[in-house]
1. So Cα extents along the principal axes in Å, computed for just one structure, reads 65, 47, 36; which one of 1, 2 is that?
2. Given a computed value of -17000 for helix-only ellipticity at 222 nm (-39500 (n - 2.57) for each DSSP H run of 4 or more, over all residues; to 500), which structure among 1, 2 does it belong to?
3. Among 1, 2, considering only mean projected area of the Cα convex hull in nm², for residues 53-220 alone, which has the greatest calculated value?
4. One of 1, 2 was used to compute semi-axes √(5λ) of the Cα gyration tensor in Å, for residues 205-260 alone, and the result was 22, 13, 8. Which label is that?
Structure 1
Amino acid sequence: MDMETADKGAHAKFVLTGPEGKFDPRTTAHRGDLADIALAGKMFAPHYAESMPMRCSAPKAMLRKQPGKDHEAISELLHGEDFHVLDIAGDWAWGYCGHDNYVGYVPVHALQHEKKTPEPTHLVFARAALIFIEPDYKSGVMKRLPMGARIACGEASECGNYLKTGKGYVHVRHVQPIGTKVVFDGSNGTAALAEQLIGAPYLWGGRSGDGLDCSGLIQTILTLTGVAAPRDTDQQLEALGEDIAADEELRRGDLIFFPDHVGLMVDKERIIHSTSHAMQVIIEPLADTIARFAKTAEQPILARKRLS
């Protein structure tokens, strides 16, 4: 792929004005031979590239550390989400996700240029949404989209129960306009959204109802309540919520951080989380989770956070 690089055209030159700063490699588009042009002057690279704006056209696509299906999955790109491509080699595109800047490789066939796809207007907030051929649940199903997928919806059907998409119809009870917040249980809908995912399999790197890891669960449900959350547990620990005083009782919707793990309280005593211990999303007593971590960690709970 012939990407636009910084040394083309006007032969622009970039000079580091000081030592390279510390960057998180998970969210910094820099590799040995190439870097995002936004890093020019901050980090050295033989070439810099302007990103090509793409969008996920598949229901979902795994983001991997290296190109190839056998390499480790590090996150997941969902339908309608933006992906900024910096390089394409063979069947794999290297770049970063628009929603959280996470860097990795995705299959080229899962992407389309954003100019060839309509701007998403709605988010899937049900565990999954079906795209029907006609505005009728008895008609054929064209596609299944997971929770968190973004979709362009147009006019409502005559019955008002379906919205027209580029291909087929989606039920109004499965989607919400982007920018609105889902409220299921009073002031905090995060726990109710998480409860829809009970039984979903644990999947390292996953962030959809078809499979997700602990931080993927938190990121997905917070997105639906209008909160932009980073991808990984340590990033979420640093960025999300306010510390809860040690003598204060936990509430529904509070976040509990463990070593390399995170969960969400459904009440003052029970937690919902996607855990490799059960290999699925479960609700269990917080005391049971603490007891497991206490076997290997001196400090089982790293933080208790409350979202505003």
Structure 2
Amino acid sequence: MAPRTLPSASMRPDALASLKVLVVDDNANVQRLICDVLRAGGVGRVETADDGMRARQTLARWDPDIIFCDWNMPVMGGLELTRSIRRAAVHPDRRVPNPQVPMIIVTAHRSQKEVEEARLAGVNEFVIKPFTPAALLSRIQLVLMKPRQFIVSEAYIGPDRRRRVELAYAGPMRRMSDPDEVVDQVERTATRETISIELEALRRLISVRGGVDRETLKMTYRVLQHTSFRARQVRDAMVERASQLLIDYVDAMGGPERCDAALLDVHFKSMGQLLDIPPERSKEAAKLVSHLAAVVKHKIGRTKKAA
């Protein structure tokens, strides 16, 4: 069977069209948000369940390729569901067609003890709340493009818990004190492509949800924070500045809930144009960011005057 692929710097969302993903969460808002992100990212088939028991019923009839599951749920939580699926590798269960199905736990738990508990249960990957579109899609990419050997032993059933260490180093610039001339242009280009994909996923999400709401505004804020940080790492000053402008706007408004959706749209369009401008046209990039800064400043001024 040919390996399935996911969006990355060189892959597009249409590669996900045949993927079947089950989302298990008792919180209707989180469940819908995850589903919307997956569909916006190109996942062709998404089903849901409110708890682990209902998820097992769906497994029997649908056989998903991947499962996103909340840690804490009534009746049967995420780790208990994972254990019940993995046990079918030793004790065959017709209700579990694939004991090796990748399990991605969505949780606010962050401690080493809790991570180890989940790994012992047979979990493949984690998504920490609050999450971004890139966080969800990157976990799919990991389980499909870099699958780990499935282990069946007396002590453990699940994906190999040993993960090969992979450094993110992609160029000579690793310190913020390094001069701008040593930044690897390949690294900067790859970073721009990654940012472009995440912003496109965010635009698709807003479209799927029928407009901007509280959750998408919060997610947009987090995405732009990440974008600003990534741009700073590769010394992409214009992208960092454009990202920071929206962060400044949200902070000035007192939170995502008070932001204007129209300004968000202007920002997305400007970011898209900026990411398409090649490095040698730096004056054009600076002019675009300057115009965006003026728009943001004007909007903040009008809002404060109205208040």
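All of the numbers you see were taken from the coordinates with simple rules; none came from a lab. Since the model is a prediction, treat every value here as computed from it, not as a measurement.
1. Here the read-out was taken from 2.
2. Numbers: 1: -3000; 2: -17000.
Going through each structure in turn, the value belongs to 2.
3. Details: 1: 10.3; 2: 12.9.
Once mean projected area of the Cα convex hull in nm², for residues 53-220 alone is tallied for 1, 2, the winner is 2.
4. Source structure: 2.
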